Each structure stands twice: as structure tokens, then as C-alpha cells.
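Read-outs throughout are calculated quantities, based only on the coordinates presented, and are distinct from any laboratory measurement. Note that the structure is a prediction, hence the values are computed from the model and not measured. Cβ atoms are built from the backbone, for glycine too; each structure is taken alone.
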Structure P
Amino acid sequence: MGTKTETAPTTYTAIYTHMDKFVIQGGTPLHGAIPTSGSKNAALPAIAAALLTDGEVQLRRIPRVRDIRTMERLLEDIGTEVQVNGEDVTLQTRQIVSPEAPYELVKTMRASSLVLGPLVARAGRARVSMPGGCAIGARPINLHLAALEQLGATISQEYGYIEANAPRGLKGAHIRFDRITVTGTEDLMMAATLASGETVMENAAREPEVEDLARLLISMGAKIEGAGTSTIRIQGVDRLHGTDAPHIIIADRIEAGTFLIAGAITRGDVRVTGCVPEHLDALIAKMQQAGVQIGRGADWLQVTAGGPLRAVDITTEEHPGFATDLQAQYMALMTQAEGISLITETIFENRFMHAQELLRMGANIRLEGKQAIVAGQTTLSGAGVIASDLRASASLVLAALVARGETVVDRVYHIDRGYEQIEAKLIAAGADIQRVE
């Protein structure tokens, strides 16, 4: 088994329980700077990439959130030595002890399938429990599996586990994804780094997190071209080495977008620091159309309340379109805009569960299939609400910040999966929010 050492934790290392709630008194405009943490969705594949080498992989700016801790525990089970020092993580997998991701560990986390590609590539086999996580609908794990088969792995599924075997190693192939899949693109990119020959992936995801992973893999000796475009070429190498210099994870664009909306919905004045503004171009464009004033610098965005908010439609799309992970938060914002907005969700079929909870707070929302019709401007009032998934919980917190009276958000362990001490950051900007066990 791998070992884990923790030293000098930052203030963001509290372990929260499943029973915690947020109690929020609404009506206070937010003011001040809110820092952005490293991206959870970039950190998870970066941690999985440590399985590809027996060398030491050094990562910086790893957010201390629940999904990250789960991933670290999973790698320890596989045989990785994990050292955590605040937001710095060092991983070394001298050998794969057990190429397995058990259900007990991955039932709370969708990203567990990210170890599939690296394990098959390095150990020749993998046994991974079907992933759990949010209740927002099916994610196309079948796209990963079909692509791994094209690289020469044999795949079987039984008893809730996926088994992949490639005892003679993987071979490069020409892969075209039927649908864009971020996790699939990342998983296959990692597997292909150690496959013999060239792999070409078409219809690949273009997310910044994919580019960030490619940067890490290249620093470990991989030969990758085209990450960030829809066609990625990978020339397989015999082995990868550890990182020569620490790899710094990119800023969390979803967290930054959530805080931008928090500033706008409370009619405050908030500077979101340590972010990458161009990663949020789609959101910024829609917020500006809605009447929000947004200033930008090299690594910050400032939101100030302009005139009244206007209703503006959105349709979620793969990057560089409007991120599905910001749809719930944007819906909360539109409850405060004058007019009717249409919110169309094209990525996940189950992603309107927050609408029911917003209705309890007084929102005027009608659901029709993949569309939510939001009529604003409505006065929200505090209520008891339940978080159903990671981003839905963020939308309920945003609605609570602007609602009259007290809102109690239950099951905030969902928010702890992806936001690093969100209440501490909001309190520093003037929000009245407390965590209650």
C-alpha cells in the first residue's frame, strides 16, 4: 500500500461531515477580493497521471476538497506514496501494488474512471468500480471504454466493475469520439502516452483542464500536440519520468465564475483574484449582456452592479461555449433579472434539480424538457433547501445571499466536493453565512 504524510496544513484542510448545513442571512451586498483556488477538475487527472511513472510527480495549487482527498486515498490503495503539504502534493508510484479502484472509495466521485487509462498503460490491467458522484445524469463512460478497446485493451463489465486488460501493452490508434467527453479525452491521452506508435484523437474536448494535463504529461516526457484543439496527436514513448519542476494547477474557472455571479446577484463590488479571465469568456459575455459591469486584468475579474439586470438566454455547450457547471448558478442570477430567460441544458439530462429548490424560495421557473423558463425579477425569501449535486448547491447558496430572511442549505457535503471553504471566502467578502454541524 502507498503511504501518506501530511505536514503544515493550510487553513483549508478541515474535514467536514455529511450532516453539515449552511445557515445564510440574505440581503447583504458582497464587497472585496475573493481568491480563486486551483482547479479541482484539473487536479484530479494530474493526480491520476502520477500512476504513469515510477518517478516523483510534484503538483502545486491542489485544492483541499473532498474529491481530491478521495483521489489521494485511491492512489494510496494502488501503491502511491502521497505527501501533502498544504496545497503542495508530491506523489510517487514506485510500483502498482493493486490496479483496482474499489466501490467503497469511488462511490462518491465521478472522476474515478481517470485511473483506468494510466493503470492499463502501465500495469497492463485495471479493475475500476463504475463511478458514482452527482445525480445529474449519465456520463458516457462507454466512450472511454470503446476508445481503450481501439488501443488494444479487452474490456469486460461485471458485478459493477469495469475490467480492462492489455498484457502486451497498448497500441496507437485513430480514435474519433462520438460525443465530446472531457474525462474520456484525459483518460485516453494518459493511456496513449505509453502506447506504441501514434494515437490521433478527433472530436477531443478542448477544455483548459485538458490543456493543463497535457502540459504536465509533456513535462514528464510525453509527446503530445494539439491539446486545446479538437484533434490531439500523441506519439507513444517507452516510459515517462517524474516532473523536473513542480506543475502548478490552473485556477478553477467554475469557482471563479460562481464568485462573479455572487457579486452580481448581491449587487455588490467583488474582485475575483488569481483566475484566468479568458477561461470565462462565455460567462462574461452573457453577464455583460445582462447589464453587469465586469472589469478585467491579467489574473483578476471585477464585477460591479450596473443598472437593473436584464434577462439573457443561455445554452450550455462544450468549451469554449457556456459551461454546464455554471448553468445552475446562472439560473439563480436570472431569478433577479427583468424579463424571461430561457436556459437550455444540452450536456446533462438531469441538471435542473436545483430549480425545484429555487421554487421553494419564491423563484418563478417552469421546466420543459431540456429548457428552464425563468421569469424575473422575483423577490426570493429564505427557506429550508436541499443540495442535490455540486453545482446545484452553489446556486442555492447564491440565491440565499440575495433572499430575504434565513435560508438553511442542507447536505452541503456536495459543495465540499468541489469548493474549498466557500463559506470562509464569502464571509471575508461580507456574507452572513455559517456552517452548522
Structure Q
Amino acid sequence: MKKLARGATFALLPLLMAAPAWAEDAPKLDSGDTAWMLTSTALVLLMTIPGLALFYAGMVRKKNILATMMQSFMICCLVTVVWMIAGYSLAFTNGSAYIGDLSRLMLNGFGANWDKPFVLGAGTESAVTQTVPESVFMMFQMTFAIITPGLIAGAFADRMKFSAMCVFIVLWSLLVYSPVAHWVWSATGFLAGGVFGLPGAADFAGGTVVHINAGIAGLVCALVMGKRVGYGTDNMAPYNLSLAVIGASLLWVGWFGFNAGSAVAANGRAGMAMTVTQIATAAAALAWTFAEWAAKGKPSVLGAISGAVAGLVAITPASGFVLPGPALVIGIAAGVICFWAATSLKHMLGYDDSLDAFGVHGVGGIVGALLTGVFAFGPFTADKDHPLGVSIGGLAQFESQVVAVLATLIWSGVMTFIILKVVDAIIGLKVTEEEEREGLDVVLHGERLG
């Protein structure tokens, strides 16, 4: 009997060792995907500190360099805490079609599944199982939430109170950024699901959520706060463009985490996103440079780096949807159109967008979002239910992109205006004329460069 039992046990051993069918289909954490997302998160954070801090600081006057860098640094700190407390929950929990719920308030529930794959939209028809833990997904999205209001600071550089900036950023992050992120990237968001019978909006890494959102907010800030003292008469040339070049270079490198990381996996789509990001950025820098050369007689360093950022902005929504040829077209279009917006359009309309937050990010985001609807390559979004793809370039997808652009412009523009007016009524937005002339470094922070 012992021999029989032993023989039977060995005969059954292969069956006992084999994984059940349900286990093979069960989602698992992927160490490669997780490692890539951790790297991407660090790269995107690099874009704000030090990338954006240096880029913006290099374009202001000497008396405002420290204050400008302080804005980026403190926005990173403020949004980190705001995102942890409520921003993430409002953006990425199921909630309604327009805003998430508070089930992840203070990151509640993170301890339960800390080592399990994250399911975006769990319990809904649109649920998507990731191969990374929720902590990594949350952190990656946090870096997006950080840089977006940081971009707005370029529009009000040289003149906003530090206290007003802090209050504005907190309110804007909760009332503007989180809802728009929910619309586009949450499984239950109304733009993600499509409206008016159109396909869902295609925004791979933040054309609407980040750039159009920040760009129109920047324009509203410039209009509400008015022009800088001496604008149009005083010399407001950048004090140290070398800082701006270093900052732009860090943005370029960090943007690979921004775009390729948005695949939330180390796969072919991430590789294509990285490829088209490089191509579009280089094309836009060349396009802006040659356009400026033709218009003004000399190609400037500021123009070259601005063109590169415009290309990065425009390819962002398209990066996971287009092939290299269309990426080249998007880059060229962004370089030329953003050059016109940051020079001719700004002067025609007479607003003082200090560092061209709207001209580069707002306009570049619109260009990229719309052209995504033209060039989207279906196989990138194909699945078993949609073998040709979900996002396919054509009239329907273009119309969906127009809806997403308009919804972002209206919501962000109106809400930014309301928030600014509230902050102005409570503590005031601008420093005084005398303080602005003296410089924000000394007035706001009691420090100055040697």
C-alpha cells in the first residue's frame, strides 16, 4: 500500500505542480514594467526640478531668478501633498463621468494591495489591469500633477505674490487639474468614453490634461494680472540664457519618461513613443530656428530651445498614437505655429505672457491634440474586441479631439479666472509697482544673487 500510494503520488505530481487555468490568466506584477515606470517617474520629476526651474529662471531678469526657481520648487512640494491628500482620488477613482470620489482620500487603502497589480477603473466595464502596483502609478501621475501648474508660472513670472501663488496652485490643482485628468484618463471619464457618439479622446501623455490646461490658465493669468511694469519700454532680456539651455536640455531628456512612460509598460508602444518624441522635438527646434532666421535675420538660442519645447509639447498627446512620419509633420507644424503665437499673436493681442506659457504650451498642445486625430495609427490601440484599433485617424477622431480641446479650454479658462478673482479678493495677486521694480528675490525672499 505504501508503494502504491507513493507511486500514485508521483503519478499525480505533474498535475499538482501545474498552475490552474485561472492562475495563468491572473494579472501579475511585471518587474520590467515596474522598473521602467520607476525610472520614468524620476525622469518626469526631473522635468520640474531642476528642468523647468532652470528653464524659466534663465529667461527672467537677474532680480527675479531666485524667486522664479522658488516657484517651481515650492509647486513641487505643494502639489505632492495636495495630490496625496485628495488630488489623486479626485482624478483616478471611479466617481462620476466628471470627477472621482474620495475613496482614496489620504491614499486610503494603499496598504491592502501594495504588492498587487493596479486595476484602473476596477468594477467598471472599462477596467484596465496594469502590471505595476498602484503606488507606482500614483507616483507617476503625481509628477504630471506637479509640472502642470509649474508651467503656468511662466505666464505670471516677475509679478505674483508668493502667498497668492501658493493659494492659487492648491486651488487650481484640486478644481482644475484633477477634474480634467479624470475626464481624459480615468476609466469613467466622459472624454475617455467619447461624447456625441464620437470615439474617446486620444491623449497619450497630456496634450489636453497638461499643456492646453496649463496654457489657457497661463493666458488668463496674464490677462487678469496685467502687464509687467515697464513692459514694452524697459529691457526685459533674459539674464542668463545658459541656464535656460540647461533647463531645456533636462526637459528634453525627462520628456522620454513623460511620453514613453505613459505606456505604463516597457513595451513596443513605449519604444515608439520615445522614437517619435525625439523626431518631433528635433523637427520643431529646426522649424522655429529657420522661421526666426527668415523673419528676423538671425537664429537665436532662445528660439532654438523654445522650438524644442514646442515640439515636445505637440508630440505629447500623439506620442503613443503616431508613426515617425507624422511625428515629423507634427514637429514642423508646432515649431512654425508656436513661433508665430509667441511673437506675432502675442503682440497683436497685447497680453504679457512673460515666458510664453500660452504661446508654447497652449498653442502647441492644441496643434498636437488636433493632429493626433488626423494621424492616429489604429494598431497601437487594437485589442481583441477592436482588431483595427480604438483610436484611428479620421474625421470622427478629429471631431473627438476638437471636443476635448474645447472642453479643456472652457473649463480651465473659466475656473482659472474665478480662482484668481477669489485669491485677489482675499490676499491680492500682485506685488506693488515699487516691489516689482526692486525685484522679487529681495522683496519676497530677502535674498539676491551676487
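Brief remarks on what is shown
- Source structure (of P, Q) for mean count of other Cβ atoms within 10 Å over residues 184-191, computed value 24.4: Q
- Ranking P, Q by mean count of other Cβ atoms within 10 Å over residues 40-47, the structure that comes out highest: P
- When semi-axes √(5λ) of the Cα gyration tensor in Å is computed across structures P, Q, the figure 37, 22, 20 traces back to P.
- Given -8500 for helix-only ellipticity at 222 nm (-39500 (n - 2.57) for each DSSP H run of 4 or more, over all residues; to 500), calculated: source structure among P, Q: P
- Read-out mean projected area of the Cα convex hull in nm², for residues 328-407 alone, computed value 6.3, structure in P, Q: Q
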